[in-house]
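Pasting the structures here.
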Structure P
């Protein structure tokens, strides 16, 4: 009877140990999320000229079974002054549902450093929502669009 070579078995074992583990999905019962939003950006060669943008804040519930509730959606300007609260009472976002809030293109209040701060909660742990701001603007033949991702700044207990 012939013995199996040790070296190939050892290499296979090392490869299995080095293989990345399946990523664990993060679940939460609530978060505070910061989202950069640009109501305008600057362009120009000799002098900066503002290019105004429409901002769409998109909150997407990625959980296929559980709802989440938006408790607060606040819009701040470049200096950190709160301009608006978009949620006067809790807003339900159904499983796989989306809620959007729009800042119109020529709304100059927020400035180039505008941002949103939102709070959401859920009765049971849900997969983290996708929170993004989509900016788009057109003028003559010029068109610009880009997005920013939300950043969790507080995890609710």
Structure Q
């Protein structure tokens, strides 16, 4: 039963992420809706569409926070509040891939297809889009994988 619930949650997360990419939801710093989102906002917006994280507030961060030495582990710190870490080799559809970007782990995307393929929102892209996670610019940057769980989302 629990495994079926996990698969169902992961499937719904991936389906919504694919919708964001298909609609080319624009990049918006700290945005969390289909009107605009950044990489962490994509995750929060999808969770809110599924009825989770309605009271969750992201910490403040500047657009270029990741370019400074000592910027910290903002993305990992925030994800640890709502998800559990799993080995990259066990990544599955609906999981969140965290990447090095700049001087720290500062970018994330939702795995939507085997391969794996992720949907992410990056300022330089200008909108949510699909990207191959392996055998691409992201493969050497892929640091960690997190899995959203209903227990942490409540």
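Match the computed value 3.7 of distance in nm of label points 7 Å out along Cα→Cβ at positions 36 and 124 to one of the structures P, Q, and report its label.
Only one of P, Q returns 3.7 for distance in nm of label points 7 Å out along Cα→Cβ at positions 36 and 124, namely P.
Given that Cα extents along the principal axes in Å, derived from a single structure, equals 83, 47, 26, which label among P, Q identifies that structure?
Numbers: P: 83, 47, 26; Q: 45, 34, 29.
Going label by label, the one that fits is P.
So mean count of other Cβ atoms within 10 Å over residues 116-123, computed for just one structure, reads 19.8; which one of P, Q is that?
Working: P: 19.8; Q: 22.6.
Structure P accounts for this read-out.
Identify which of structures P, Q gives the largest calculated value of relative contact order in percent (Cα under 8 Å, 6 or more apart).
Working: P: 35; Q: 28.
The maximum falls on structure P.
Here helix-only ellipticity at 222 nm (-39500 (n - 2.57) for each DSSP H run of 4 or more, over all residues; to 500) has been calculated and equals -9000, so which of P, Q was it run on? Don't jump to the answer; show the numbers that get you there.
Details: P: -2500; Q: -9000.
Among P, Q, the structure yielding -9000 for helix-only ellipticity at 222 nm (-39500 (n - 2.57) for each DSSP H run of 4 or more, over all residues; to 500) is Q.
Tell me which of P, Q gives 11.5, 30 when you compute Rg and Dmax of the Cα atoms in Å, for residues 76-131 alone.
Numbers: P: 13.7, 40; Q: 11.5, 30.
It traces back to Q.
Any read-out appearing in this document is the output of simple, stated calculations on the displayed coordinates, not a laboratory observation. Note that the structure is a prediction, hence the values are computed from the model and not measured. Cβ atoms are built from the backbone, for glycine too; each structure is taken alone.
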